[in-house]
1. From which structure (I, II) was distance in nm of label points 7 Å out along Cα→Cβ at positions 183 and 199 calculated, if the value obtained is 2.2?
2. Given -0.51, -0.73 as the derived value for log10 I(q)/I(0) by the Debye sum over Cα atoms at q = 0.08, 0.10 Å⁻¹, which of the supplied structures I, II does it correspond to?
3. Assuming 3.1 is distance in nm of label points 7 Å out along Cα→Cβ at positions 55 and 127 as calculated from a single structure, say which of I, II it is.
4. If we compute mean count of other Cβ atoms within 10 Å over residues 71-78 for structures I, II, which one ends up with the highest value?
5. I have 3.5 for distance in nm of label points 7 Å out along Cα→Cβ at positions 47 and 175, calculated from one of the structures I, II. Which structure is it?
6. Have a look at I, II and say which one yields -21000 for helix-only ellipticity at 222 nm (-39500 (n - 2.57) for each DSSP H run of 4 or more, over all residues; to 500), as calculated.
7. Comparing FRET efficiency 1/(1 + (r/R0)^6) of positions 87 and 279 (r between Cβ atoms, R0 = 41 Å, to 0.05) across I, II, which structure shows the greatest value?
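What follows draws every value from the coordinates through simple rules; no lab data is involved. As the structure is a computational prediction, the values presented were derived from the model and not from experiment. Cβ atoms are built from the backbone, for glycine too; each structure is taken alone.
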Structure I
Amino acid sequence: MPVPLVDPADPNAGFLAGLLASRPAEVYAALQGAPAESLELRLRRIRAQLELGEGVQASKAIESLEAAHPDDWRVVWYRGLYALASGDHGTAALAFDAVYDAFPGEPAPKLALGVCAEVLGQLDNAADYYHLVWATDPSYVSAAFGLARVRLAAGDRTGAVAALESVPEASIHYTAARVAGVRARLRQRSPEDPLLDDLMAAAGQVERLTEFGLDTVRRERLSTEVLGCALDWVLSGARGAAGPPGAAAAATLLGSGLEERGLRFGLERSYRVLARLAQRGEERIELVERANRFRPRTWV
């Protein structure tokens, strides 16, 4: 969720801008050293309390601020955040709707309303809010992820993938979006689905992410998901295969033939790479056992 900008006229504006701590507990401790009490300091303290899960303290602080600053929209915003965090989604929606009424052109309240609509099960409304935010301000990448989630929940897998793949390469969330796109293509798919095109597209994304700098562990984990889905599909008879006859048999997937033996070798290879990179002995043993289970029968 977006964070309201700090009022530069606040006595603690400089202090808050200079906070170097990143973990909520460290931030909360650092806030105790503020030079003076102020509205921005109290708001930042509430945010830290919400991040730490200290809902009771945050609620009391919000009530105190509401009494002192009843017309400040930021207090209403944090009331919405508290309600959202505590599961009171209806109250959260009312709070964010009030902020939206005050700032109808701002994307932040639209994004918040999208989140509320999503958790309330109003998928069409959520999709509308997320799409509006993403189409008007690409800096709100969380809107693309939200749009993908609600489209996937509504059964629109193609639309979900399109939303994730619309995140530009310049974004720091590009890799995460492409990884999520691969998973959106393949997870919870039926062997009766025409998977060939999606398998090839997913494999292509993994290869491009490798060129983009995806680390080895994430690459191999993603590879096992793609190859594992392909193996299940092949073992089921590869019904519903797209393309001309023999297209699947002639294809290769992440360097493996798109048939049982080739896919088993590919899975074995990936699991052995993950085993070599594992930090814990138990994990390494489990990964080696997986590799052995997938290894096809050979003479040696």
Structure II
Amino acid sequence: MTPKQKLYIARHLAKLGIDIIEAGFPASNKADLENVKLIAHEVGNTVVDSDGHIPVICGLARCNKNDIDKAWEALKYAKFPRIHIFIATSEIHMKYKLKMSKEEVIEKARTMVAYARSLGCIDVQFSPEDAGRSEREFLYEILAEAIQEGATTLCIPDTVGYNWPREFGQLIADIRANTPGVENVIISTHCHNDLGMATANTLEGAYSGARQVEVTINGIGERAGNASLEEVEKYSGMLVQPHKAIVGANAFAHESGIHELGYDFEGKELNDLFWRFKSVAEMKKVITNDDLMALVSN
């Protein structure tokens, strides 16, 4: 998307009442850094309703100083900036992707959360990537360290869409029950849709005590996507299936009843209009209100 399109969407998310907008990954490239900075300036300081709502503007960062510096460079202009730091915690990711031991991962997480706080960012979110496949006791330990260093939100991702709802709900419940200091922070869900379970997992996470849920416009995300907020196919280029709930074209369709338009017919007159309507429907896929009014006036 262009910077203009991203800003347009961010403004409407703010109007919708979204609490936190994760605007991008500033360290990924200069364009993304500038986009996040623009949203931080324009949306992160603008009251959009009578309640005085201004959303938190968030940026993503890996567990290294360069990423965190870039994130803060872009976010510091917002009234409520947040840095979202992540590092993998599953055995398979630590061994083959990070090539780091558990101790090294904990140390990296601990020091980078502290570093983000040292820059002046008082709102730091920490994510143990691939939490759904991480060893529980290790997860409790690294989350406790992040809390101790000043993390304010713990995001629990099902990074590869591996979990089923009951399983993911239990994960959230276990973290709440076993992580020292967890009562002082907010737990968030972050669910991918590889098994078609992202929304169900998100709901189970909320039922189990998560107070923040991470969702995306149109469900856009890696592979099968993320839990979906709503659809903006005009900019994304990803077509929405007609029968999709809430936003699909069929969700606004109904059996044609001319009295919805202020007309009232009965008996033979209604039957005649109905058969003329059926004739038009055989030739046109979509019948508009204008078509119905033309039928009545003919």
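1. I
2. I
3. Derived from the structure labelled I.
4. II
5. Going label by label, the one that fits is II.
6. Clearly, the read-out refers to I.
7. Top value of FRET efficiency 1/(1 + (r/R0)^6) of positions 87 and 279 (r between Cβ atoms, R0 = 41 Å, to 0.05) goes to structure I.
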